[in-house]
Every structure is written in structure tokens, then in C-alpha cells.
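Peer 1: Input: structures, listed below.
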Structure 1
């Protein structure tokens, strides 16, 4: 569906191959298949292509992933378009010789039905962390925000007396204690929840120590168990490229003269408005900081002469970059991020503190977790006291400098180093390492044959 959901599962394929625990088959569509082939090079994973539905209302031709949608307002029609793949998916699933486990995207719950028909255990993957996943469930079930009178009024979350949220921390439909049952997005969320309840577990790209209280809360309620097997980004072992990119050479030069760099990226799904990007450009220019900024829109105007004026200490990239490689570069000391979960967990694994700037989905919850719970980041604040207002250049300048050279920034950097080491240990013989093995054994091996012995369990990802 989106790169943010695909990439962790690709990392999982590499990890399973290296540990000889399972082989994977990926179901995808033709325009997404080349990305899979490139990303899965060197593995024994296979790819099954399902033709994307034609003439779908509201979904432009040639769009087969959410990062290609002209607007995220088309997300619901896009998901309903993918549901049309169900008959072909069932046929393809039936044609495979043996499938021990199906991992399906949380918004593709109908694949659950096909797997159930063939007696295949199912696990769901949402691409979220435990904190946001648990918060969404808690407010949906217990409705602690039912009595608040405004979006800014705090309320306590059941089971977490230290934790206060506001409705502004939540996105629709979770922000509304009494959502419209006819709302298409609400119906989609309900359907996803039912598919999750019918599954045998939830794959989580995190590690237990990072979110222990929220993993325990999720698993205590008797639903499908959360299996923390990440950070999966640490599973991918890649050789250094034959030729360095220009921006990596530039980062080397910054490191050579001991100049810290702040990395700026808002992911592949959404980008701030043109007016907001202008404010960001002004703030970065005034900050005096070195920066590497990845801009999603190739034609976006950042202000006349901006790139020329900052050429000595800033780079604007209008292309795909290896974010993990950038975050692990020794010169990168801060990350201005939308707080998509992939970016958060990659930053955690690299020990880079975050300047949280959430835009959509569960990102406000992720930002709260980064700043208040982990204390590995700071938060930008929009002007006018509204959660979706412009973040002005003065706020950007101030908060970016505080993150990179201020006292609070130094404190977050120390905490980030601690969690980076914890992440490494989790994947290197620790909790995540052991959990993955146990997950495969319980859900694949013991269910595959009465003898309960297989050398490599076939796993299918949809």
C-alpha cells in the first residue's frame, strides 16, 4: 500500500533469510513490483503480481501506492479499490504449494477471509508503534474523551495515570467519542479492527524495552498478541555503494570540519503546504545551521535565491535518498521529522534526536511518545495556538538551534544514544531476536505438521 509499510517487511525478509527461519512470498501489483525486486535482491523471496483494478472511481490511472496519490483525501477510495483484488488474491494463494503464515496490511483485512478459508494462520501489520496502536484502541473502547468540552482539554487514558492526551493529539475518527457510523473512514477502521481481532497476532516494528508498558497493556486485554521484532531497519545488511552520492560526500565534508548537520524530511506520504515550506526555508537560513533537506515535490519553489544563498552550509535534495544511511552518518546530529513510525524507529536505531513536526495519521501520538515518553526530541509549535496552523520561521529557527546546540538538545542526544544501544541489543540476541524465533515457532512450525519440525517455514506477505 505504501512504502512505509513495504520497507519494514522487506527488511523482515532479509532477516528471515539470514537467520534461516523462513522464506517469503510477496503479493503486490505491477507498478510496485520493481521496488520489491530491487529491495529483495540477494534473498530467496518470491513475488506474485496481481493486476491492479482498472477504472476505479477517484483513483487516477497508474496509481498503485498511497505515496503516488495526489491527495491523502483519496486514501479511502484507494483502499476500497485494492479490495477488488480479493478474488485474484484467493486464486494466487491457493496456487502456492504450502503457506504457513500470512502477514497482511492492517487496511487489507479482506485477505484474512482468504487465508481463513485455507486454514492459514494470519498476522496483521499496521506499520505503527505500540504506543500509538494502544492509544487508538484505548480511546475507541473506553472513550475517555467523551466528557471533554474542547480539543485542547486534557483527559487521562485508562491504565496510564501519568498520561494525558487531548483530542488534538488524535486524528479522525479517533478524536470523536461518537463517530458517525456511516463515515467511510470510520467503517474502514471498524473493518480493520475486526480483521485484527480475527488474526493470530500483530507484527510490530519496535522492541519491547522501548514501549514495554504499552506492549503489556495491549497483550493484557486478551486480543491478538503484539510481537515486537524490531527495529527491522537494523536487519538489513548492505554493502557500501560503489560510488557515494553527492550528498554523502557533502556530509563527509561537514564531518571533516566538525560541523553538525540537521536532516530534514517529511516522508513519502505528505508534504507541508507551499507557505509552510517557505517558512521552513527562512527558518533554516536564519538558524545558521548546516542542513540536508529532502523535498518531495521536485518543482517546489523554496524562495528566490534560497538554495544559492545557503549553498555553503545546506543541501536541498529532490530525489529518493537512503534515509537510514543518512541518519547513521556521523555528521547528522538532529532530524526534523513528521514522526511517521518508520522515521521514528530509524532515528532511534541511529541515536539521532528528533524535532517533531507531525502532519497526519498517528504522527501526533508518535511525536508525543518521542518528546514526553522517550525524551529524545523536542516539538515545534504552530502559531495561533491551533494544532494545524503554520509553524513560523522564528519557531523553526529557535527549536532547530535548541535541538542541535542547546542544553535541551544535549539532553535529548544523550537519551537517544541510550535507546540506540538498547535497539542494537534487542536485535543482537536480545528481546526482538528471541521474539521473532518464538513467533515463527508458535505460528508456523507448530501449526504446519503434527511433527512440528520444519527447517524453513513459508511466509506470505500481502
Structure 2
């Protein structure tokens, strides 16, 4: 589905008379079946329309607790009004019923658990580990799950039954499961990257095309290619089936020596490769040809993070030099800088891409205007580096998490801290926005995992079962 931030329709101003007009809108299901025809006023909020339509579709709420309301190819923003998005007499909306989301957690108690997100029901338990489970990855169809423990062993499970299929004792430095569920990527302490058969755990091939430390190894979204990067200054794309190197990405510095590379990732549409260099610059490459599209320079020190906007048009960096910078992804043109005045841990876009949030080592997160570069608000009071700062979907709240094992919820406009979650619930190990970006998913050192609703200022769902610290959680 196209995200709200990428919509390009123009909106013309509406007169007061237009805002009072009432008209008929047809609501259809994806099958083409008409669910209902409803009366709509141009001033009606989309959120109100959504509630009205979901009330008509109440018979399916158990099997499909989530839905999306589409107008043409675009998902409607709940903050809009009917008139603002262009609804008029004869318009047709499509209600997409979405399957239930699942939440998977990994814990110090030696288990990983999969829950149904909207009910908190335990769907499966992945046990049999001899040490803490630190991470879990899933195949796209959620039939297989790969766990990794603090002892650096990995195990494959049938995700629905919780039956362990095989285990490798390691030591494994890192591992992940391809989206198609056919291959497992493993890295050992010597940075040898290997591919295992996900069905049997058998080693298929070792990729030994890097001479030095491998800092990145990730599957492409379709699971058919593998991207690696190394401090020697090159990133390489491998074919998963043959193990052959398809493309090499990299550039030479003045004097012919390679520029060291610290990370590499795919663009949102997976057609490009984004590489972070040790000199503080960023290179963007064409995935197929290996040609460099642009270089983005200007930082004095190395980067802590580098991301592309969801529409793939901009590149946002965060550096040890205390600044975050914005670049055009097609030309490498410098668009602006955001001075956090402290070493940065990361930077993120707001959901509408109009603002930038920085997270810094001085315990402060800051909000900047993308166009002017002005600092709009500060979110202080962490006693250790802020590891992440993200905004709610509607821009009302900012969530921060820190290495002080605290998560805080702030009011965006005022910078006022509304909640410090460790005060009542103990140390926070994981914090993120739930699907929809209006509620929080929180995991605690105690093993508690819960959904917090800022609007009602209370926990509305708990996921019961863990008896010790939750190290990670993942939505699937």
C-alpha cells in the first residue's frame, strides 16, 4: 500500500458552503462486493468514516481485526477530512481487511514466544535453549523461525507448532533467515559468511570474497541475493543459489587506496545499494550495474546511521561530528544540516517527512524542521545516550529510548515529558510504536510486555508468559 507521506494529489481550498455538502459514497470490499452506501459530509473526519464503516463490518472483526480504507490507490489518513481527500458524490472507497499481526519476543528465560497482537494470546513457544534468546527472525509466511542465543548458537523452528527442526552450536556472530524461508545467513567470528539450507541446517557455501572484517551481511527483500560490506572498502552482491558474486560496489580514494566501508543496505525499493564510508560520506549505487549514482559528503567524522526516506528521494545521515545532514538521493545535492551539538546515535524522519528527529549521546533528542533546519523542540532528561527517537503517526507524541534502560513519551509541541515508563514498571529493554503509530509496544527487564495507549494514558494489552528480561521483540 502506498504510504500517506507519498501521496501526490493536490488539494484545493474548499469554501464554507462546500464544507457543509452531503453526498453518497459507496464502500466496497476487495472482492468487489458492495458493503454499504453511506452518507458523508465534506467536513467529516476520515477517522469518523472509518469507525462507521468498521461498525458495518463488525462480523469480520474477529478474523480481521485490522483494516485499511483506500481511495483509489491511496490509503486515507485518519487526520484528514472527506472533502480534503477529494471525496464527492459517487466516490468509491475500498475496505481492505488485514490479517492479524503477531508479536514475537526473545527472552533471558531461554524462550521466544509468538503472540497474537490484538488479543495477547500465546500462539507458540520456541523453547529448548540452554541460554538466553537474544533475537528471532521469521520467513515471510511465518512458517519458520530462527532463534539466536547469547551463547551464539542458532536453532530453526516450525513457527506454528514450536517444534525445533535443527540446531547449530556455533559460535555464530550473526544470523538471519531469508524472507522466502529457504536459506539462513550466518557469520562467524572470523567474518566468514555462510549460507545454510533452512530445511536441514546443512552448510551450502562459504562466501570468502572479502579479505577483512565483514560489517554487513543482509538478504535482499526477495531472499534471492545477499549483500555484504567490509572495512576493506567494498560491498558485494551475491546470488544466493550459486554463491557467485554478481556486483562489486566501492570507490578509490586519492592515491588509489579504497575508502573503508562501515555499512551497506538496500534502498526501500531494493533497486539501489546505500553504502556508508569511514570518511563520513555516503555512496548510492545502482544494484544491477554497480554504477555509482551519487556521493553525499560534508561530515567531518564517521557516520552513526544512514537511511533513505520511504519514497527513496532523500538520504538522511547522523554523524559523530554532532550533525545530521539531508541529501538528494538522485544527485547527492546537499539539502540541509541539523546541528544536535552532541555526538549522534541516529536520526529519523517524521511520518510526513517534514521534520527530522535526532538522538544524541548527551541524553537529548531534538526535533528539526526539514526545510529551514531550525530546531523546533528538545526532549531532554535521559541520563545516558538516546538510542532512538521516533514520532507517532499523527505527530502528537515523540518516543525516546536510551541506554539508561528508560523509555520516555513526550508531547511534540511543548516538549513536556508525559511518561517515564521505568518509574512504575522497571527498566525498559525495548520500545517502539505499534502498527498504526498511535500506541506503544514496551518490553521490560522483568519480562513484562505490554501495549500502552497514550490517548487514555494506560496499558491496554499485556502479553503474558516470560519470566525474565525480554531482549528483543519483532512485529510480523
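Throughout, read-outs are computed from the coordinates displayed, never taken from laboratory work. Keep in mind that what you see is a predicted model, and the values were worked out from it rather than measured. Cβ atoms are built from the backbone, for glycine too; each structure is taken alone.
Peer 1: Can you tell which of 1, 2 yields 3.0 when distance in nm of label points 7 Å out along Cα→Cβ at positions 155 and 283 is derived from it?
Peer 2: Working: 1: 3.0; 2: 4.2.
Structure of origin is 1.
Peer 1: Suppose FRET efficiency 1/(1 + (r/R0)^6) of positions 115 and 259 (r between Cβ atoms, R0 = 41 Å, to 0.05) works out to 0.20; of 1, 2, which structure was it derived from?
Peer 2: On the way: 1: 0.20; 2: 0.40.
Structure 1 accounts for this read-out.
Peer 1: State the single structure among 1, 2 that was used to calculate Cα extents along the principal axes in Å, giving 65, 59, 47.
Peer 2: Details: 1: 65, 59, 47; 2: 70, 53, 47.
Label of the source structure: 1.
Peer 1: Right, next: Distance in nm of label points 7 Å out along Cα→Cβ at positions 187 and 251 was computed and gave 4.5; which structure, 1, 2, did it come from? Please list the in-between numbers first.
Peer 2: Working: 1: 4.5; 2: 2.3.
Clearly, the read-out refers to 1.
Peer 1: When relative contact order in percent (Cα under 8 Å, 6 or more apart) is computed for each of 1, 2, which one produces 19? Walk me through the intermediate numbers first.
Peer 2: On the way: 1: 19; 2: 8.
It must be structure 1, since only it matches.
Peer 1: Out of 1, 2, choose the structure whose coordinates give helix-only ellipticity at 222 nm (-39500 (n - 2.57) for each DSSP H run of 4 or more, over all residues; to 500) equal to -11500 when calculated.
Peer 2: Numbers: 1: -11500; 2: -1000.
Answer by label: 1.
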